[in-house]
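*Asks:* Listed after this line are the structures, all set down as C-alpha cells.
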Structure I
Amino acid sequence: MHDGCSGDSESGKQIVDKIRVMGFNVNPLPAALEISCSNCDNLFQMEMMESACPSCGMVYGVTPCHAHSAEFVKAAGVGY
C-alpha cells in the first residue's frame, strides 16, 4: 500500500484511507496550513494530517511527504 512520495495524483478518499491505515491521520503537521473549505468556503487551520472543516465537517487529508504545502491537501467528503 505504501508507494513512497509518488501518490500525488490520488483522490482525497484514497489519501485519507492511506493515512488512516498507516496511523498517520492523528499526526500533527509540521506547521498548520490555512485551508479554504471546498464545500462551504470557511477558512480554517489544518493542524493534523487528517482534519475536518469545523463549519461543515468536510474531511481533508495529506500524506506526510506532502504535509509542507496546502496545495497537496485534498477533500475526502463531508463526514468521511
Structure II
Amino acid sequence: MFPEYRDLITRLKGEGTNHRFLHLFEKHNELDHKISSLESHDAGGIHTEIETLKKEKLHIKDELYTLLRNEAAASK
C-alpha cells in the first residue's frame, strides 16, 4: 500500500506518535485479513458483509493517504 510513502510509513510506525495513523493502519490490516478470510469461505450468503467491509477498508485507505500526504508536506 502506497509504495511512494514506504519510508514515511515505516517512520510513522516506528515513532508511534501519530496515534490516528497507527489506529487507521491497524484497522486497515484487520479488515484486510477479515475480508480475505470471509472470501475464502464465502458460500454466497456473506457477500453483502464482504462488500461492506471492502467499502470501510477503502474509506480508511483514503484517510491514510490524506494523513501521509499531509505528513510528507509538513516534513519538507
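Each reported figure results from applying straightforward, stated rules to the coordinates on display, with no laboratory input. Keep in mind the model is a prediction, meaning the values are calculated, not measured. Cβ atoms are built from the backbone, for glycine too; each structure is taken alone.
*Asks:* Kindly point out which one of I, II the value 32 was derived from, the read-out being relative contact order in percent (Cα under 8 Å, 6 or more apart).
*Replies:* The read-out was computed on structure I.
*Asks:* Supply the structure label, taken from I, II, corresponding to percent of Cα pairs over 17 Å apart with the calculated value 49.
*Replies:* This value belongs to structure II.
*Asks:* Consider the structures I, II: one of them gives -27500 for helix-only ellipticity at 222 nm (-39500 (n - 2.57) for each DSSP H run of 4 or more, over all residues; to 500) as calculated from the coordinates. Say which.
*Replies:* II
*Asks:* Here's a follow-up. To test your reading of the models, identify which of I, II gives 0.30 for FRET efficiency 1/(1 + (r/R0)^6) of positions 14 and 54 (r between Cβ atoms, R0 = 25 Å, to 0.05) when calculated.
*Replies:* Derived from II, not from the others.
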